[in-house]
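Asker: Next up: some structures, all given as structure tokens.
Laboratory data are not the source of any read-out in this text; all were calculated from the coordinates shown. Computed from a predicted model, the values in this text were never measured in an experiment. Cβ atoms are built from the backbone, for glycine too; each structure is taken alone.
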Structure 1
Amino acid sequence: MIIAKPEDIRALLFNSKMPKPSIKVFILCHFLLFSVFAQGQDSTINSELPLKDVVVTAFNSNVKWKELPAALALVRKKDFLQFSPASILPAINMVAGVRMEERSPGSYRLSVRGSLLRSPFGIRNVKVYWNEIPFSDATGNTYLNLINPASIDQMEIAKGPASSMYGAGTGGVFLMGQSASFSSEKKRSISLEFTGGSYGYNQQQLTTNHSNKQFTSGLQFHRLQSDGYRNHSALNRTGVFWQTQLKRAKHIVKTGFFYTRLNYQTPGGITEMQMRLNPRLSRQATATLPSAIEQNASIQNNTVWAGVQDQFQASQTVMIKSFVSINHTQFTNPFITNYEVRNEWNGSAGVQVAYQPLANVKSLKWISGVEWMINRSAIKNYSNNKGVAGNLFADDLIFVQQGFVFSQLSFRPIQQLLVNAGISVNQQLYQYKSFITPNQLMNHRRIQSPFSPRLTVNYSLNNSFNVYGIIARGFSAPSLAEIRPSDGNFYPKLNAEQGWNIELGIKGSFLKDQLLLDASFYTFQLKNAIVRRNDQNGNEYFINAGATNQTGFEAMLKYLFVDPMKGRKLNIDFTNSFSFQPYRFTNYQQGNNIFNGNPITGVPRYTWVSGLNIMHKNGWSFNLTANMSSRISLNDAATVYANGYQLVQAKLTKQITWKQNILQFYIGGDNLLNQSYSLGNDINAVGNRFFNPAAKRNGYIGFRISFQ
């Protein structure tokens, strides 16, 4: 297989000099091209269960999505396949209230309902699980960029505080899963995928699967490389992922293992003037600080992770789930002002006991459990001498423990009414010792929350329409990167965020299930909000910023124009997701500056995402997505804004099926309107270096082949 060179793809399909009216013609031609090809031979279309009938597992509910009293969104395999295999970002950004950013290839940030305020880089205040095992560590950090998107079959995204079952966190919970179903007879499969595209992007992966009545196994090798759009933004990720599932007597045991080697350069922020002159610039040198290229600003992350989960059906009424995991990370980060080296060990363990009496199997369920995580981080900071570690100025050892106990009761007083009542108690403990200071004793910082209750109610007006309400308290302790940031100091007085969330929502289907609606209105009053600060040299630190009012509205509307379930060959659906987040600081003062009433930094006032999906049983499919975001405040004083933008993405796929084998070709493009925008800004940046420009118009082409 010969893959076209990136420059050829750009020249033929994504010429940056193409005028904007031609873009619309180009998209229309894609649509017409699909219409012509859709008249070909018949074959099997890749379909999934309609969303309204999907049974979800969040909060150990096991009820249909529309009946769960929670703001829960699903991102499924078909959603990931609508975009480039390089990243899960565009699929996640289809979810109302969720915003994922990529400042440069591999540098992810994730926000649920505005939690990006405290995440200058990385993923914090969002709890992530893989097959019900914590993937986030005890410090509140998650290395989501280590995961190959092909390792995820489905995500359940619970928005807002989820303290009744998932412990500390006000941003939300991501439940990632990879299916590994048993089969009545032995089955084996192998698949290969190759993709190439603009700016040196190329990706390869090999996957093998085996299953029978009692055992399944999946092994995956993957490699991703990109030169990046900007100077000094190359990425290289290689890894192996293996998962198994074993059924024995009353047990089902799931295991997971991966090793990932990730290297990516960090170009850094630039000013608005620099972005206008040349958006491909990396951070430039100043009179006092060198450039990103001079300092080889980059990140290397080598991580090995292993986890085991056991599901034990102890009796007809009692189910016990338990897990244990361990992982090790070697992390190196040459930065502009220092050179950081971290050696991290993480472990987690937990157990849940669910009781469901036979006499009330459909109306009563009680679940209680405990979860405990530990982190040991040895952190050293050196001066950075043009990408080489210089003099040591910080040498610290930090132990972090995070734990919680919870109990939750679900019951149905009547058939139409489902009530969930839960409560948890959380605790976070930091132990810190500096080896730079002679004879220093271990410092302790314990952050314990009050009881965090969660009460939810769902009422089914009929078989298709549900209303729900939520009252929940959230608690989020500072992460390791906040209590011990890159300036090398320890901040033991940093307090946890806490707040109450009140929410009212509706879910349902109309017009004989052709129209699907999910909408919610919420108000979250947060106290002790954690925000980022920079010193005059660009080193970051964090403070508690008083209070915020995070009141908003979000909605998802999906219309099925043509339903293949009714015997038709064509499937056409149109999805809209809308988020309205006019968040404000309500009690925030920095020195003599009072920021009360200012919009919360880094949060767009509104976001609108629309997607058109067309699939035919002959194997052709076409996906078109438009993402529109309003302007974003870049500093707490609200004096600098990033402009709004409109992104258009498209993908055309042809799938050929013979016997049980599948060959799939695809071609796609991103930023088809050739917008100039920054997908991930540096908030409150020193020297007005707020902007991390994203790639202009770009494309990719590839194929996937599977043998049974």
Structure 2
Amino acid sequence: MLLKQMMTPNPICFTVDQTVFEAAVSFLDNQFDGAPVVDENGKLMGLFTKTHIFRAIKTGLDMETKVGELMSTNILTGSADGEFGEVVNPLIPRLPIVDEEGKVVGMVTRGDIAKAFFNSYQNISLELDAIINSAHNTIVSIDAKGVIKVWNHSAERLLGHRAEEVIGRSIQEVLPTSDLMEVIKRGVVEPLKKVYLNDHYFLSNRSPIIKDGQVVGAVAVLLDISELESVSRELERFKELTKELDAIIDSSFDGLYITDGAGQTLRLNRAYERITGMSASEFIGKNVREIEGEGIVSESVTNLVLKRREPVTISQEMRTGKITLATGNPVYDEAGNIFRVVCNVRDITELNMLKEKLEKVESLSQHYENQLRTLRLQYSGSNKIVCNSMIMKDLLASVIRLSQFDSTILITGESGTGKELIAEAIHNNSNRKDGSYIKVNCGAIPENLLESELFGYEYGAFTGAKREGKLGYFELATGGTIFLDEIGDLSLNLQVKLLRVLQNKEITKVGGSKSIPVDVRIITGTNRSLLEMVEQKLFREDLYYRLNVVPVHVPPLRQRKEDIPALISHFVQMFNRKHKLSKSMAPEVIELFMAYDWPGNVRELENLIERIMVISTHDTIMREDLPPYLCETLLDKQPEIYVSGIIPLQSAVETVEKQILEKAYAQYRTTRQIAKQLDVAASTIVRKAAKYGISGGNSAENH
């Protein structure tokens, strides 16, 4: 305790010039026995007490003697902030209290000390009573004779007696079944003893009260077992609920992730570890912001829930590459604050793959359905390549070899020569034959739509775009082959994007920013001279060389007329089936077809055969069923033989023979082909060529 808490402030003080008589009168009037002596500034000079007066009277000293002559100057002083221990010495009856300047600010007497002790004792006693009565457990204390000294409020409630009724009475009288006196006799502690008092069972801790080595009493602290049993049952029920909750959480097929209101990870189940492919140690105890910052997850759904204060569902990508669908739900306390966030997590990696496959299958199905519908409108026959000529057989052999490699192929040839069938043959004989085969005519799709058709688009890429977006032909063809026909009609803008596909094997959707890898073989076709277009700045040179890795040229029909009879037979059968006819071609018609140059190639031949079969009223197609322009063209091509005069017949025959051989050598590659066309032996061709001095670069060898 501090001295300023017990001192008498601003006490009566004497000056050195006051008389003993004046001091005696002041003592009588104010009922005090000593006062400090101060100077004119209030600083302490000494101490004058009744003892000084008694000495003056006893020695017969004049009462007009000055106080300053008799006062005690060798005195102790105290500070207002000093501790109570400074005045404990009983030899000091009074203590002046001064400040830093030596001025008197108070006085501490024995009476002040006694009063302070009494107040302190009273406060401690009241505080001790409050503590004992606030205790939840029952507390009973007795002295050495068994007289009750302490009986708290809990004892009043459980033992049925008020404190004022039992304090001072014998414990045996109030609680006959209590053996608390035995604790005093034995002087030892008895912990956790079960006792029965006032129809209650208690668990009691009983101890002797020892003072100066003597047992002066005993104290018992009792706990109502019925309450403990209730708590125990509640604890067991809580344990069962916890086990049940743990079992439910760990039995969930979906991943569960639980945090507190600050985003600190509390727990997660085994399914979450299985789905994410990561252990619980990477999450437990960490804040979700820290987890997101370390890249363990691409984005924290818990963090979004805490920011938005509402349920949130997002797609997450784990560091392991797994894609999950996470739904976070906030849990609020009574004050409306979020104290838990529970996240439900599902693995959608495989689901996304299945979705992509399904979308691809659906798109392919629609693509194939459109193609089949187109084919049905054209014909219902086979679309296999039909050929008899050596030039086409050599081409097909080359195609089969090229099919085994993934090189980019550029197929050139006039319109209608069958470039699409060559591309399809390459795909069907390649390692990608089980993959998709997509045909795209770059000249048949408007330029503003071609980009979205080739590369697909994201939602919102343009007005009218589907909400779910669309896969492009390149994505649909992944794992297979895409044939880009009429590649020369591609705009310069799309040429740049196609070049990127060839270089990086990746595409970017219209309206998208993410690069998508594609594994597709690219075959292109054109009936134009791309090299001339490069020179005219209509086609990119770098793209041309990327496309022209392996060139394949499909010859026009006029250079492989040996195929015409087989093609005629094929188309006649096909259209007979399609139109339910039974028509055939007269030999003279076939001869006329063989003589025609077919500028429209196989497509022109096919269309003409269908036309005359549908229009003709005869079962056998004759010369008169042919269109006039065909006959007129053939008539114009018939060679006219002019003779300037009469010459020997043998010379005339030799002249015609030489002309025919020269034309044959110019058209066919080998003597065998020439012999077949002229219906003679190969040796005859060689002999007559030597006779007329005819030679050909492609027919020197008799293959």
Structure 3
Amino acid sequence: MNFLLPSYLFGLFLVAVPVIIHFFNFQRARKVYFTNVAFLSSVKEVTNSRNKLKNLLVLLARVLFITFLVLAFARPFIPNEQAGEINNSNYVSIYFDNSYSLQNEYNEKRLFDVGMSYVEQIADVFSGNTLYQLVDNTFESNLSFFYEKDRLQEKLYETSYSNAGRALQQVAVRQLQAVKEGGAKSGNHIFWISDFQKSSVGNLGGLVPDSSNNYYLVPLAPNKKTNLYVDSVWLDNPFIKEQETNQLYVLVKNAGEESIENRSLKLYIDDKQVSSTTVSLEAGESKEIELAFAVSDSGEKSCKIEVEDYPVIFDNEFFFILRVAPKIRIINITHGNYSFVPEVYSNESFFEVISFDVNDLDYNVLNSADLIVLENIDVVENSLLIALQRAQNNGTSLAVFPSDQTDDTSLGALVDLPINSIKPVQVDGAYPQMTIKVPESENPFFEGVFEQVSSNMSMPQGTPVIDWPRAGNVLLNFRNEKPFLAEVGNSEGKLYLFAVPLKPELSDLPRHALFVPIMYKIAILSKMKNDKLAYSFNDNIAQLSFDSLNKNDIFKLTYQDFELIPSQRVVNNQLLINIPQNNIEAGTYRVTKNQSDNYFATIAFNYDEKESELEYYSTEELESSLGKYPNVQIFNAAGMDDFAKEFNTRNIARPLWRYALFLALFFLLAEILLIRFWKGA
């Protein structure tokens, strides 16, 4: 046993005070007169004997009270076997999980603040020559260095929430790499302070701590799990027109352990509330909420869904972008004097149709198109084939109407299918035509096209000029089950292949009522496929399409006074942005040129929905997975008022002063009881 403050042991000399009082009792004797001297003699002998025993017990109680009180002030402790290793430590690496899920609370304190207090306490445990590393979820390069205690405090105060989630395997590799680069091969101390959220830290079963270092797991557990958040949003009709009522669907989840009632949910468009409702959910329940809205003008609209929730508030807002009547650029490539395509799209101002004869085509314009319509082309030349394939790989959709003289080899190379050309033959001065089957009502391509699908509804007819093996997503069939219209190919852009040309003598499709909604659907889907409503910080790439881009253009993200130039690259007319993982909050950001501040687009970022799922590894689960390793210690941190003391008890010394204080109070109480209740003194 050792003493933290041995100088207090000099107080043991105070034991002499009760001893002196015991042996030099200056109380005066009193005379008592009795008529029976013999009786007085016997009473005196009995009283003296009892008083002597009582005085000895009181003396012993006083001596022991002073002794244990002095020992309590001297702070006795039993040294731990690891005390020398702790005191001689050179490197301590601390991982502090600063994810947004630490907004949850324990005893009305945010877990983030509780975790910061533990980091401060760790710095007080080790010796003055110890160097520290603070790692958080940002994984910034300067976090790989070790520094002294004062610098650790500065780094800690600079730490704020991060939208990046890290698996423990990533953290372990980074910490081990840092200590090895620092020159320490073994005996280092590695701390993990986290809520150990299951969606972030990964599978603990595959995590094997390095046996040459010591690991300390400090789980931060809230009193209760409570969180309401928006998981995702989507539109009933992805193409929004001005003054047209649309439906927005919102998936809301209750990730808590208690039911919620009548929480408000509001829809804002350009900071104006346009719709609201209330939501009630049982614990763990999710529900689709439908909100109606309409917009008065075209363009991009910054929108958000706001829910009422506390204490986890980082996901109370879900941001997204609505593009109202966006311009859809259509390139129509024909060979001949007629074309039905410009007429189809002429009634809507958001369609922009540019027609080219195949012999006068500028291949550069193909990269700026949302949809390319190939009409009445006999042979797809190699140069055109390469240009079309490049446009498809960049996300442009392609609709192909063959000619009655189609070269099956070149067309097959374009659609990546074996094409069999069919020479149409007239019978009695007309081409025999087959009727198209009524489409299946469940087919999502025709959603919103028909008010009602019936078996006797009018359908177009046509004479097929090509045939191909059944492949891809067949949208329309002839009565003989041969494909009339199919979505084929494996490129980024969709490819729609028709079996008939746009010639009135070979098909009545150009004049049929179904032709316009089909072509509208193809054009709208070609625009909507790449325009996501919102991106998550967990996504890798955000993709934006522009009419014309220069490879040397540099774009930045701006929000109020915040500016960031993300990693980016330009591929044809598409801007690919590496979504930032750090130093950025959820919201809607303007995409502008770095030097001119010219506005190009708006993009919305949201926190990863996995961060909102409040499922944690319990202390028991951590013990089961990692507690079996001898160099791993797991602390029930949320239940400790003083983490440093608990750490000292386990690893440096076992304090005994509490026991000494309790014994001192016990003997003081014993003295009081002896004096109060032992009569006859």
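Asker: Assuming -13000 is helix-only ellipticity at 222 nm (-39500 (n - 2.57) for each DSSP H run of 4 or more, over all residues; to 500) as calculated from a single structure, say which of 1, 2, 3 it is. Spell out each step's value before the answer.
Answerer: Working: 1: -1500; 2: -13000; 3: -7500.
The read-out was computed on structure 2.
Asker: If we compute mean count of other Cβ atoms within 10 Å over residues 232-239 for structures 1, 2, 3, which one ends up with the highest value? Let's see the in-between values first.
Answerer: Numbers: 1: 20.9; 2: 10.1; 3: 16.6.
Of structures 1, 2, 3, the maximum of mean count of other Cβ atoms within 10 Å over residues 232-239 occurs in 1.
Asker: Taking 1.55 as the value of Cα Rg over 2.2 N^0.38 Å derived from one of the structures shown (1, 2, 3), identify that structure. Mind dumping the intermediate values first?
Answerer: Numbers: 1: 0.94; 2: 2.24; 3: 1.55.
Label of the source structure: 3.
Asker: Where does the value 6 come from, among 1, 2, 3, when relative contact order in percent (Cα under 8 Å, 6 or more apart) is the thing being computed? Don't skip to the answer; put the middle values down first.
Answerer: Details: 1: 13; 2: 6; 3: 16.
The value was obtained from structure 2.
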